[in-house]
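Q: What follows is a set of structures for review.
Read-outs: derived from the displayed coordinates by stated rules, not from any lab. Quick caveat: nothing in here was measured; it's all calculated off a predicted structure. Cβ atoms are built from the backbone, for glycine too; each structure is taken alone.
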Structure I
Amino acid sequence: MNAITEFDVILRLALAFAAGAIIGLERSSRRQVAGLRTHILIALGSALLMLLSLWISQQSGEQGRGDPGRIAAQVVSGIGFLGAGAIIRLGNNIRGLTTAASLWLIAAVGLTLGAGMFLAAAVAEALSLTALMILGRMEKYIFPQERNKFLELSYKNSSPDTQRAQKILENFGIRVQSMDVNQGLGKGLPSKLRVLAWIPNDTNISKLAGALKKTGEVARIEIKEKF
């Protein structure tokens, strides 16, 4: 194995920084909890630990005490804790799995760059960007009938009638995936109902809002994209 020079260290860490920034920017553009800085730090840390592993093996020489794969294996195991932090549960649905997978992927890219496998890292980076950006748009093109959205209903009281709201949504052809109630801290205080639902593209949002407000309970309606 060739000795790792200072130029190798700088080059590999710089490439890891760039690789983390590319994936991190894509995640930040979708407002994920793990964005630009998180991906950069994971890529840099993984590359640095791989360099350390190679350096230890190199310093061990013929004594055979250095195992380059030992620290790398711990990185793969440890990244699961960070990935778990990016996963959010909303009712019966899970968000953040794609971001957790991107954290795991960028750690692997960092390890690969730290080991000097530049071509493998570049191919993995390109394919991951394809999966995150291009395939996401293809899904919307292939399945244009429905949109996955968050509906946030602000109620005037602390005990919203969720069944009534769900029935109205179903009458508009909306399939409710989960409902999460954030009740007011005291009696009579306003509360919020957050709904994850599949909404057909031809849904008349103005009529939907009007039907919900006619109940006399709903004060405000917000519709947000699900990333």
Structure II
Amino acid sequence: MEKKSFLVIGLGFFGASVARTLYGMGHEVLGVDTNMEIVRNMMDSVTHIVQMDATDMEALRSLGVTNFDVVIVGRGSDLEDSIIITLNLKQLGARYVVAKALSDTQSNVLMKVGADRVVFPERDMGVKVAHGLMSQTIVDYIPLTTDYSIVEVTTPAKLFGKTLAEMCLRTRMGINILVIKRGNDLIVSPGGTDRLEEGDILIVMGREDRLDYFRP
């Protein structure tokens, strides 16, 4: 996995969850929040953390935003702040800005001021729950774009005993098995000779319409 650098502005429930997850995956994460108590609580959950007001252009400039692969703006509860931060980030040359929104109106404004992507955490959670209810094999669901997702699935019986090479998922369907979780063991970036077993949990990436292959 390629190591990337992320700047997460606003460490409320959404921002903190994103920051912890990215850091746990081995990426470089700089967290920013105005609340000193939050900063203290998050010190061990990110690579670096700063207490500052990200609506201050000069303070934001001091972070060197152009050095980050992705900047996440988690300040969706305050529309004015999220607009100012997103606008300033783009003026400072941020490569890719992901902003949190709570409504379609907020999303439209954020896109107009330069956000590269807008996410709706509450809405996305509803989608995840719906997908989980749809199939007993789906453990978790992460939408990446309107067409592509990552799903965590239990291996369906039709795939027991088959190797990845035999299934040819990547060449036939554009599906990638990223990880095989087998008990306490993880097989990361499995190869063609790896064989699926009953009880395996797979982390899979691909097009929405192709991921139906993993449903019973």
Structure III
Amino acid sequence: MKYYAILVAGGSGNRMQNAIAKQFLLLDGKPVLMHTLEAFNQCALNPEILLVLNIHQHAYWEQLCITYNCTIPHQVIKGGEQRFHSVKNGLKAIKGKGIVAVHDAVRPLITPDLISKSFQVAEEKGNCVVGITPTDSIRRIIGSQKSESLNRNEVTLIQTPQTFNLDILRKSYEKPFRNEFTDDASVAEYSGFEINMIEGERENIKITYPEDLEIALIFLNKRKAAL
């Protein structure tokens, strides 16, 4: 079986309060995105990596790879207007059959073990989406002034990778874009596919706000101390 990874790196630095896109910010001495590349490169199933990046950032990324001596093999693909279109561009670059994992490039702490497990479950069941049970109480907003409590054991916080048989994901992405398509699972579900869930990792955080970089560094230092 052939394995692929589409790393979606279309984010900007808006919520990071930084002019540099968050995937390029430094984490433990190198860009966030390079940590993500390394995790997939260390996966035992040796996936072919496709990086989907805004066309205006391709030259900058090339220079970063030179500066930080990043030699991990990967193909750079032109990003789209929305995440949906970026993933679609990544799928177009893949020929033939196989299993593909779609991952947020700004989740740099994903472990190779979880990546491998996602591939294996998707190969068996057609797809695999990772998520964690929330620890906070949850309420659903109803209108402008009302809300109701939800059982947190009945909901899941979705992460990536979201991994699929290529035939399933290609068929799902034939649909026109809709605003409710926030991830690959929502696209596939809209196309009639049942989603298979597995437990994710609490350290698999998404770098969105400035404090997330500080949290990620704590997790990285913890891992180094455990070696």
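Q: Of the structures labelled I, II, III, one was used to calculate relative contact order in percent (Cα under 8 Å, 6 or more apart), giving 18. Name it. Walk me through the intermediate numbers first.
A: On the way: I: 18; II: 13; III: 23.
Of the structures listed, the value fits I.
Q: Can you spot which of I, II, III the value -0.29, -0.79, -1.05 was calculated from, given it is log10 I(q)/I(0) by the Debye sum over Cα atoms at q = 0.08, 0.13, 0.15 Å⁻¹?
A: Numbers: I: -0.45, -0.83, -0.96; II: -0.35, -0.82, -1.00; III: -0.29, -0.79, -1.05.
Checking each candidate, the match is III.
Q: With mean projected area of the Cα convex hull in nm², for residues 37-76 alone coming out at 2.8, pick the structure among I, II, III it was computed from. Kindly include the intermediate steps, with their values, before the conclusion.
A: On the way: I: 2.5; II: 3.4; III: 2.8.
That value comes from structure III.
Q: Still on this structure, please answer the following. On distance in nm of label points 7 Å out along Cα→Cβ at positions 21 and 173, which of the structures labelled I, II, III is highest? Walk me through the numbers before you get to the answer.
A: On the way: I: 4.6; II: 2.3; III: 1.7.
When distance in nm of label points 7 Å out along Cα→Cβ at positions 21 and 173 is computed for each of I, II, III, structure I gives the biggest number.
Q: I've got another one for you. Upon calculation of percent of Cα pairs over 17 Å apart, for residues 5-100 alone from the atomic coordinates, which of the structures I, II, III produces 41? Kindly include the intermediate steps, with their values, before the conclusion.
A: Numbers: I: 59; II: 41; III: 51.
Value 41 for percent of Cα pairs over 17 Å apart, for residues 5-100 alone corresponds to II out of I, II, III.
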